[in-house]
Structure P
Amino acid sequence: MTRDERITALKSEAAKRILVMDGAFGTMIQSYKLDEAGYRGERYKDWDQDLKGNNDLLVLTQPQIIREIHDAYLEAGADIIETNTFNATSISQSDYGLEGIAYELNLEAARIAREAADAYSEKTPEKPRFVAGAIGPTNRTASISPDVNDPGFRNVTFDELVEAYGEEVRGLIEGGCDTLLIETIFDTLNAKAAGFAIKQIFAEDGAELPIMISGTITDLSGRNLSGQTPEAFWYSVRHLKPFSIGMNCSFGAEQLRPAVADLAEEAEALVSAYPNAGLPNELGEYDETPEQYAPKLEEWARDGLVNIVGGCCGTTPEHIRLVAQAVAKHPPRKIPKPNHEMRLSGLEPFVHT
């Protein structure tokens with residue numbers, strides 16, 4: 001299929017059933033127990049900085065591992081797989097001295113995911129598979145000072161974020177993605193920079209893909225790091241007319257449900273949710289089993305809250321397999337008709353009726 005045909009198929013499938021995304025990438029990469037040499041590969045064997053932990057680099061140095069992980073999630077029943085590009089901006093890669101390969105990372109990551117998705121679409125033509133270009137939040141925040149002694153200081157500007165995101169987006173599009181996923185948003189201003197960059201690339205290149213947006217809650221008050229409630233967050237990004245809006249990461253499904261429910265009530269877009277497998281233990285590991293995890297997401301499906309579900313930190317192909325089975329029996333959430341009211345957002349939402 002062409003990209004336009006895949007986008008049409010994606011929208012058609014989403015209208016018929018709850019779509020399933022893949023799960024965590026880090027968990028799977030850790031299972032390979034790669035050492036420094038494993039991350040470096042032949043290409044970077046003499047690099048003058050440590051590269052262990054740079055998971056995005058593996059699309060160049062260990063592409064077969066990335067393909068195996070994609071295949072595992074597709075085999076488990078995922079409809080949408082994410083590219084391995086969570087930290088593939090020049091801003092994040094500068095920690096490793098690799099800011100110059102950001103475009104290449106995204107291009108190759110998208111190609112690997114595209115090949116995997118196409119292979120499974122051929123196996124299951126009745127269940128086409130799609131690729132979401134993962135756009136992470138970067139390791140900097142445009143709204144908050146990293147220096148408690150200087151509240152006005154910022155270590156990144158909006159324009160710098162736009163430039164970095166634009167480079168990433170172009171690589172993801174040219175590599176074959178079907179949709180672009182701005183995810184794990186803790187700072188709404190970063191997300192707006194990503195959205196601006198996407199629209200800029202669309203205008204320059206003449207290609208337009210569905211935009212998926214997924215925020216994250218940073219504490220039990222139900223707000224993101226920049227202080228917004230889920231409803232206010234939605235009003236801040238709804239001008240992008242996203243294909244979906246949702247929540248990921250954060251805490252386990254139980255703590256994330258109120259935020260998802262708020263979006264489900266307000267958003268005139270699909271709602272996605274892919275929480276962590278519970279809270280991490282004292283070793284930073286996630287103990288929630290697939291058998292414990294899947295029923296919680298099924299509850300959301302049964303209550304009509306979601307259109308797209310998946311997994312974040314600590315989830316595995318087995319988590320996704322049970323989630324896919326659990327939600328298959330439930331119809332997707334119905335998108336509410338928008339009321340033509342003025343909606344504004346600060347930290348709190350404001351609706352003028």
Structure Q
Amino acid sequence: MGWLTAWVLEKLEDPSIQITISLLTPYAAYLTAERFGVSGVLAVVSAGFYHGWRAPEILDARMRLQAGPIWDMIEFLLNGLLFILVGLQLPEVLRTLANRSTTQLVTYGVVFSFAVILIRLLWVFPATYLPRLLSKTIRDRDPAPSWRAVLILGWAGMRGGLSLAAALALPAAIKGGAPFPGRDLILFLTFSVILATLVAQGLSLPPLIRWLKLKDDGVNEREEQEARLHANHAALARLDEVAEKQKVDPEMLKRLRVEYEDRIRQLEAEEDQDGGKSRHLYSKDYERLAFEGLKTERQVILKLRNDRVINDETLRRIQRDIDLAEARLKYPGKG
């Protein structure tokens with residue numbers, strides 16, 4: 001289902017239709033999987049992974065810019081809705097489990113939570129080191145992290161929306177109308193594990209990181225810096241290629257070259273200054289000045305709209321361009 005909907009998305013050009021299909025894809029994956037008697041929740045996760053990998057190739061900039069905020073909002077609402085559903089079901093679950101003692105339920109919750117945490121800790125170490133022991137290619141491409149980092153990875157196994165979705169997906173009744181055996185206990189144990197991992201593991205994670213003296217190794221920043229440099233150098237070379245083959249306006253070519261060369265200089269300057277660990281595409285001074293310029297632009301077009309010099313549609317078009325330019329900056333300002 002992930003492959004099929006990705007193929008359809010690739011053929012379309014209208015962002016509204018593409019977003020609609022992306023919103024319907026989880027339902028299609030879930031219902032199809034349930035029809036064949038397999039896990040609908042895992043089917044949705046699989047389709048999501050496939051789409052996440054293919055999206056940068058098959059979707060254009062307009063789709064990504066419009067779909068990102070929509071999916072962020074839906075993710076927030078669905079996570080909240082899942083916890084609301086548990087809150088609504090929990091009193092009924094506890095009434096159904098009234099024949100069990102409180103001590104027994106608490107014991108079950110503690111034992112299952114401990115088992116979930118322990119199993120993850122026991123799994124991450126061989127999963128991290130065994131492939132590197134068996135494959136030189138993996139060792140060379142991705143050296144093994146320290147045991148402290150692996151321990152943090154194992155401890156950061158908080159459960160949340162996905163566990164809730166899997167538990168709530170269990171049917172209330174089986175064929176014949178009889179209640180699904182153990183459903184209420186499964187929901188209670190799922191809620192117990194989520195509560196234990198979010199509270200115990202979540203609150204203990206920052207002090208554990210400090211105790212293990214783990215620090216950001218800057219890998220993500222170095223990768224970003226290197227990728228941006230490669231992309232900008234390649235774009236600059238492509239401009240020269242096109243200019244040789246086609247007749248282009250020299251002034252236009254010069255402006256584009258200056259823009260790319262400026263980015264490259266900024267990236268190389270930040271790399272030399274901070275050892276490749278900079279989080280900025282441009283220097284902080286550049287971003288601060290650029291932000292002030294964009295803020296002034298925004299104030300001017302708002303005044304023009306308020307003075308009836310331009311209309312609302314013109315304002316929104318210009319404001320969107322300014323917002324996109326500001327999004328490229330990382331200076332923490334408010335527009």
Structure R
Amino acid sequence: MKPFDIRPDAVMQEVMGYGQKLSHGLKNLMEVGEISTGVTPKTAVYQEDKLTLFRFDPAKDKIPSRTPLLIVYALVNRPYMTDIQENRSTVKALMDAGQDVYLIDWGYPDRADRFLTLDDYINGYLDRCVDFIRERHRIDKINILGICQGGTFSMCYSAMHPDKVKNLVTMVTPVDFQTPDNMLSHWVQQVDIDLTVDTLGNVPGEMLNWTFLNLKPYQLMGQKYLGLLDTLDDPDALKNFLRMEKWIFDSPDQAGEAFRQFIKDFYQQNKLLKGGLEIGDTEVSLKDITMPVLNIYAEQDHLVPPDASRAMRGKLGTKDYTELSFPGGHIGIYVSGKAQKTVPPAIGKWLDERS
């Protein structure tokens with residue numbers, strides 16, 4: 001075995017280079033300014049309580065699809081992940097694919113929202129947004145793109161209101177909440193959710209964020225900050241990093257009663273897959289999803305493992321079911337360069353074929 005060849009001059013040169021990079025990096029951090037998110041121009045067209053419905057402004061030189069597409073995002077994170085920056089925007093790529101895009105921003109629940117239920121969110125807020133779009137465009141049905149928890153909401157909505165949904169697209173959406181490789185589900189099984197909600201009321205976003213980060217503690221709380229040292233001297237790369245950090249830690253609190261039902265009925269009892277799920281006065285059955293469905297999942301997703309999403313195969317009431325796999329993770333499916341070139345165009349093509 002050869003001894004390490006450590007030369008003092010090489011060590012000194014590396015230390016000096018590191019110091020110079022760190023100095024430039026600190027200067028860049030001081031000058032970075034405001035970190036913008038949600039870059040595509042949009043207009044608020046409907047508001048109710050904390051919710052805002054946005055329509056992204058169509059390009060003047062393009063005629064969008066006659067059937068608008070409503071993006072339904074999760075409650076647990078902010079929806080600007082779909083429009084994080086100019087060259088990493090699922091929204092912009094969908095518009096480039098000819099879609100007329102709307103998006104629900106659920107806002108930030110506070111103590112006044114403590115007793116909101118899943119029925120309030122799905123048969124209330126979501127249904128009124130759909131009706132607003134239908135009336136505005138004078139059509140009977142719209143297209144829906146549900147993302148993560150928002151995809152689960154969209155499936156429930158489509159099962160209860162099939163007369164209002166023309167096509168359903170789900171992205172990294174859990175259907176089987178108890179697959180063996182779902183670490184988050186294994187943790188949640190042990191939580192006394194009644195005690196949690198009865199004690200806290202609304203569930204703090206910081207607590208949920210800490211939980212998500214601890215699913216991959218080294219990668220999400222250590223490795224990425226070590227890697228930051230290699231990008232500090234690049235202003236553009238630094239802004240990209242800070243945009244992601246802003247989104248990660250921008251976690252809304254969760255309305256207590258809705259959170260209670262979501263954890264108990266979906267994670268702990270797996271009712272969406274096994275049956276017995278009730279939203280308000282209606283029992284939700286996957287067989288009532290009769291419109292065409294495009295199911296998109298990420299092959300390296302640690303939050304929604306592929307099997308959790310693929311579980312809808314053969315369980316729906318539609319014969320027009322399509323799967324699309326993406327070779328990446330839960331976040332990469334929105335923001336990676338490869339995803340931008342493949343996923344939104346595939347959605348646009350699939351919708352156009354059923355227009």
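Where a number appears in this text, it was derived from the coordinates with a stated rule and is not lab data. Keep in mind that this is a model prediction, so the values were computed, not measured. Cβ atoms are built from the backbone, for glycine too; each structure is taken alone.
Upon calculation of percent of Cα pairs over 31 Å apart from the atomic coordinates, which of the structures P, Q, R produces 37?
Values: P: 29; Q: 58; R: 37.
The value was obtained from structure R.
Can you say which of P, Q, R returns 22 when relative contact order in percent (Cα under 8 Å, 6 or more apart) is computed?
Answer by label: R.
Out of P, Q, R, which has the highest value for distance in nm of label points 7 Å out along Cα→Cβ at positions 170 and 322? All intermediate terms of the calculation are to be shown ahead of the outcome.
Values: P: 4.5; Q: 5.5; R: 1.7.
Top value of distance in nm of label points 7 Å out along Cα→Cβ at positions 170 and 322, among P, Q, R, belongs to structure Q.
Quick check: -26000 is what I get for helix-only ellipticity at 222 nm (-39500 (n - 2.57) for each DSSP H run of 4 or more, over all residues; to 500), calculated from one of P, Q, R. Which structure matches?
Values: P: -13000; Q: -26000; R: -10500.
Structure of origin is Q.
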